Structures are given as structure tokens and as C-alpha cells.
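Q: What follows are several structures.
Please treat every number below as a calculation from the coordinates, not as lab data. Note that the coordinates shown come from a computational prediction; the quantities given were computed from them, not determined experimentally. Cβ atoms are built from the backbone, for glycine too; each structure is taken alone.
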Structure P
Amino acid sequence: MNDLRRSDPLLEVQGLTAAYGRSQVLYGVDLEVGAGEMTSLLGRNGMGKTTTVYSIMGLVPPLGGSVRMAGRELSGQPPWRIGQAGIGLVPEARQVFPNLTTHENLVATARVRRNGGASWTADRVYDLFPALAERRGAPGSLLSGGEQQMLSIGRALMTNPVLLILDEATEGLAPLVRREIWACLAQLKAAGQSILIIDKNIDDLTRIADRHFILEKGRIVWSGTSGKLRASPDAVARHIGI
């Protein structure tokens, strides 16, 4: 995967459909993330963003379509296989292990990088999030919401993902914590980490991300660069704004 050019699609999602029982949620979703890019998936609540992520991860088995990672078909694979393919997930609502310490949460998911480069370690995560170093012995249940989000990101990084997916990256966090999360994401992107992110903070997203896809009622209705999104306030108001 190291020889993928920045313009090459790393993640390719084509015609993705998914449902919960008889209720169809996704209707042919197409999106992609280039190697070394940050791409956002935008939309109002209930439009299918989390279902898209869960379908990519195999947590919701797709009804149809294709999910390819560096050309390898992943659709229909179990979640653990998809994780082994190099996708790390930071889920909505953090979902840290409450009875494990901060350090135990990190080492529980550790996986050696197989494609070269420096592997993520607990020490590297502590360098990225110094607040976690001070709380390394605290149970996950006693961490603040911001600390839990940092831990959730660190835990995903410990799998040494080729692609990092974040679902509602800064939702419900205090402004100071949000700034720290965005600064860390900018640092990860600058280091070449490929990222697919769901978030509502358009200003931060257009400052850091390369491309954006807007989802409405299970369909992609708009896509473009950060410059194009900044120049399209009508699209933001129509598909994202309250």
C-alpha cells in the first residue's frame, strides 16, 4: 500500500445498499477516499451516515454494491477481516472498555504494522494526547467525554490502520477539547494518514479535509472539494443546515 499515489483511490465504495430488516437505509452510495486524504461524509441526522460506516466495516451486511480497499473487495467480509485489511474505526459514542484502564484500553487493540513505517505504540498515543498520559491508570469509565474520545482515537491508531474512520469525531465535546481533536487530526493527515470522517463542524472540515460527500436519505446528493463546499452555502443550507 505504500506505493499508492495520493490521487489513487484507497477506499472505493460503489452502489452500496443496506437495510435494517425491511427498512432500506442506503440506496446506491458512491464515495471514495484517496491515499493520504481526509474525506468527510456529511448530512443531517438520520440520513444514513453511520449506516454507511457500519456497512463499510461489515457491522451491517450490505445488500449490494462494492467496498474495495486498495483494490481488494471487502464487501461481505466479517468485521474482523475488514479490520485486518487496515481499517480502524472510532465509533460514535466512543465505546471505550469501561473496566479497563486507559493503558489497558490501548494495548488491548495493539497490532503491528505490516506494510512498513513506524508502528503506533502507547507512548506515541500519549505524545499525541498528553492528557491520556496523565490518566493512564484510570478506568475508562472515569474519564471525561473528551478523554474518552482521545482514548477511542488512540485505540484505533493502535491497530495501525491504513484508513482511519471517525464517526461524529467531535460531537458533544467542549470547545477546547474540539480544538485539540482537530489539531491532532490535522497532524495525522500531515503525516499521511488516510481519514474518512463524519462531523458537523463545517469550518474545521473545510480547513483540513480534501473532499466532501453529502448524504441525504441514503443517497449522495453532492460531492466536491473544500473550496467548492465553501463556495456553495446553498448546498450546506439545503442538505446540512437545520
Structure Q
Amino acid sequence: MAAVDPILTVRDLDVYYGQAHILQGVNLAVGAEPVAVLGRNGMGKTTLCQALMGLVPTAHGTIEFDGADLAGRKPFQRAEAGFGYVPQGRRIFPSLSVHEHLRLVEQRGAAAAGGWTIERVYELFPRLAERRRNGAAALSGGEQQMLAIGRALLTNPRLLIMDEPSEGLAPVIVDHMVEALTRLSREGLAMLVVEQKLAVATALAERLVIVVNGRVALETTSAAFIADPAAQHRYLGI
């Protein structure tokens, strides 16, 4: 089930950690509609995100973004090309305030060009505006995740890659995050979301990719997967 006119195309991707073959011939396409990658722990989902961003070397295969091969591109060059990355665990700087985090990545002239500004991030996440002077270490987990997403948006990405965005968050915070991300998707931002929570994945994306032991075991729709408890148990253990 391939996306129409994909912005991201991954073909036959292999990644090793030493002798361990983590990603094995992964094929993936992301177009206008969000794609969620599901799988149990240790299946290679985070490695996939890191490989897309150039944070781990690939042994074989290609990653194409908007038709251009990204082989040899460093992480900052992939960000310049249009990748936005929200890593697992958020990885914010505890000593910096919310506003300082955002000022680090805000691009000059973004407002005139119609891009993301700090005020636009505050409009998307009003709680960050309220906490703009607070140190990141004093934020709740949900506020930290909002900050990580806002920081990625300020790079003006064309594709947002998120690794376990709901991890450790209270259900009400997850609901707010899903609402914000759905809004971004409707505005035309392409998304690849790695998740363990089926409810979050299916709320964000109609297309699902299930990864088992470093391979794509199944591509399906949210509706079909929700209606198939046997497949949920087989691939996710639920």
C-alpha cells in the first residue's frame, strides 16, 4: 500500500549495530497522509528514525526525500532539506527556559516567508506561552513534549518524524497532542509517527506499518487493524 506521490521513499534499508542486523530490507513510503509505525519494544523503530535522520549509518538501501537521494547527507543537511525530528525522550536542555529553547532554532525571516515563528508555536501550544520563562527541567512531561514538537516545527519541516510522542504522558495530555498534530496534518505537514500505543497511532494516521524484528511485517489501514484483534495480538501482543 504505497502513498501517492510520496515525499519520502525508503527502499531495502539495512542497518547494523556491530554484528546485529537491526533493520532488514525495510521499504516505506510517506506522502500527504500521515503514516504510523507500530511494533513492540526492540523491533527497530527508533533505529529507523535515526537512520532517516542520518544519526546511524546504513549498510544498504536508499532514502529519498522529494526525489533526492540522501546518501551521505549529515543530520543537519537532512534538517535543512526539510526533516523535523522529535526524538524519543524529548532531549531538551534542562538549564534553558522554554523561550530560550525556541529562540535557538527560530529562523530569521520566517514570519515574512509564512514559516513557523515562536508566537505561532505558542498559539499551537498555549501552555508553552504560559510557561515561556520556566526552565525546561520544571516542565511536566507533556509540556516537555510540546516544547520538543515546537522546536522541531521552528525548523520549518516538510516532514515531521516523531519517535514515541505519547510515551509517559497522561491520557488528557495525549488527547491535546493528538488534536494539535491532527491540525498540523490537515494544514499539509507530512508525518511519520513511531508509536507503541495503538489508540494514538490510529488517531493520527490512517496508514499503519507494523515492524517485527527489523522487517515490515504488515502494511494496513487503521480501520482494518482495529477490526482484527488476532492481528493485534500477533504483531503487538495486545
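Q: As an exercise: mean count of other Cβ atoms within 10 Å over residues 77-84, calculated from one structure in P, Q, equals 14.6. Which structure is it?
A: Answer for the origin of the read-out: P.
Q: Here's something else I'd like to know. For structures P, Q, which has the highest computed value of mean count of other Cβ atoms within 10 Å over residues 69-76?
A: Values: P: 15.9; Q: 13.1.
Once mean count of other Cβ atoms within 10 Å over residues 69-76 is tallied for P, Q, the winner is P.
Q: Comparing structures P, Q by percent of Cα pairs over 15 Å apart, for residues 125-172 alone, which one has the largest value?
A: Q
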